[in-house]
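Undergrad: In structure tokens below, several structures.
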Structure 1
Amino acid sequence: MTPITRRLAALSALIACVLISCSSVTAGQSPATQSQTPVTKRPFVTTQDGRWIGNAICYGPHRDGQSPEGTSPNREQMLEDLLIISKHWSMLRMYGSRGASEEVLSLIRDEGLGLRVVLGAWVSTETQVDDQGQVVEKIADVMAANQAEVDTAVRLANEYPDIVAAITVGNESQVSWSFHKVQPAVLIGYIRQARAGAEVPVSTADAFSYWIKPESKAVADEVDFIVTHIYAMWNQQSFEDAMAWTQEQYGLCAKQHPGHTLVIGEAGWATRKNDQGDQGKFITAEANEDLQTRFYRDYIAWTTRESIPNFYFEAFDENWKGGDHPDEVEKHWGLFNADRTPKAVLQLQKDE
């Protein structure tokens, strides 16, 4: 088979896959190539009753012994979390639409907490391709799960229009190092479904290293606003250089996508790390509560001064994440410990 023939075969397989997984796409066309009127951007609102709520927080509800694939938090535990969050923030971001998210929305409404939620629709790799890019397997259960995530996000956005501020379809699904990469055409199909089904603005969240590349334009053109993740700590930055570097990457994303609203979906500073594996290689700065406090204050001062919508990562430590080592960095980004006691930055805020 010639290279051209292989590429044509790969394209045909991709189109077939997308048509199966994205029911809103016109028959015979890939969502990445289907002719469509340019997206009229829906505004991402970061004010509430006339006040700025753009300094927001990422929220994962799972406590010790719980995980997305295992035991879920109960209603009382989630209410405790939301009461804590509501004392510090007015908007939060979640990553999936099924599971805890519906309970969270119900609690916010029932308890009159006044919180807004950016609701996620988690999507994962639903095709296997060979070295030539040909689709060799379509993973039916993942396709069904992805569709269910998008459908549920749309339903919840319509049921809770006073609470759901936006939907993000996919999280770090395009960046080169992703463990759950989704083909761009498939992602675009799901984004279009979410925009067609709900009236709230729709985006996808990914790392700055994806958004600064020209190939991100096709996805950027489909969303109402762009959500970028910027981690100085994961990119071999010293603490002294961290804020300047973060601001530089934000600027590069904005330059690549002029005219788009740019939201920081994740940024933060961990309080513990393991010196082994990738974190030992890529995280060269210290991880402790003092540096987290200083980073948080500098970061919030900047985003407030520049009116940059953002979701700090994250509210609570999540010990289900990462490897078994207790110092695994993914467990320790929270501003609160896993037992919901505040770390130094919030203890100091309370005392001031």
Structure 2
Amino acid sequence: MEQAAFHFATDGIPVFCELYGSGHINRTYLVETDTGARYILQRLSSVAFHDIPGLMSNIIRVTKHIAAKSVRENSTLHFIPADNGEYYYIDENGAYWRCYRFVEAICIQLPETPDDFYQSAVAFGTFQSQLSDFPVETLTETIPNFHHTPDRYRIFREKIKEDHVGRAATVQQEIDFYLSREEDGSVLQRMRENGQLPVRVTHNDTKLNNVLLDEKTRKAVCVIDLDTVMPGLSAYDFGDSIRFGASTAVEDERDLEKVSMDLNLFRIYTEGFVSSCPSLTEEERLALPLGAKIMTLECGMRFLTDYLDGDHYFKTAYAEHNLVRARTQMKLVADMEENWQEMEKIVRS
């Protein structure tokens, strides 16, 4: 870490560094120089990301595109070049590092008020709007088939058949739930392949804690954690936000009676997202409820897939953690199905 900090063109000489944040993928540090300038220094995970030069190319081009359009300096992250001419440094152990200016703002894990959720919608809607004219076909797909739900179903079926740890027989009800919705889960991918929905630059991790808020005004400042920026559908980003932010319970709530989708939060997020992204086509707007359902379905199926495979992908705290997560997503999907007409009405209005 100390070696890496000195390989970036910072304002001044680094004099202080400490661990920062609560991310699970990359190792993050806060760096301060002798001029008082502050930066975020990160060691990137080569386990999660296999093409870090491609990933960084995506990020640099996207952030420069946003910066060129905005009058606010902190409208996007500003990355610092390394002394090798790239926006990353490779240390003697082969680890990749990057550095960007620290943004004076706050980051919260869950909305403290409905307006916090609205502001996250504004941030992600604005992000898509700012990149509506970006040549999306030039981006690297950092995680191939990330939201290709039919392919996720293919993997799911393989893990059911393999049943490495002998769990399939104990979760047949959960397996049947997800398999019975395979046709529904494939709709967005078919619409993408048929050209009904335009491929856009998508963030693909649209949780509230990936939005920085102004500490005084609580207004959205910018979007962070851009590692999964790649080609996708607007409904993906919208849907993942609803899955995570409009739920009445945490992602691993055991008591399913506490789990439902808050229609008021769905309304609030829809208003913020649509109003800040006027470039959405009519078909994209009408597909937003599908995004909410399919992203929830896909995520729950991924939890169950990992459970069947012995919990290798998602970090777990106890033996049935992934199964509990899969069940909360099932409850959310079922609740969305019960409120489907109201969700569509909200989007149309």
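Laboratory data are not the source of any read-out in this text; all were calculated from the coordinates shown. Please read all numbers here as calculations on a predicted model, not as lab measurements. Cβ atoms are built from the backbone, for glycine too; each structure is taken alone.
Undergrad: Which of the displayed structures (1, 2) returns the greatest value of mean count of other Cβ atoms within 10 Å over residues 45-52 on calculation?
TA: On the way: 1: 11.6; 2: 14.2.
With respect to mean count of other Cβ atoms within 10 Å over residues 45-52, the highest-scoring structure among 1, 2 is 2.
Undergrad: 29, 18, 16 is what came out when semi-axes √(5λ) of the Cα gyration tensor in Å, for residues 69-236 alone was calculated for one structure; which of 1, 2 is it?
TA: 1
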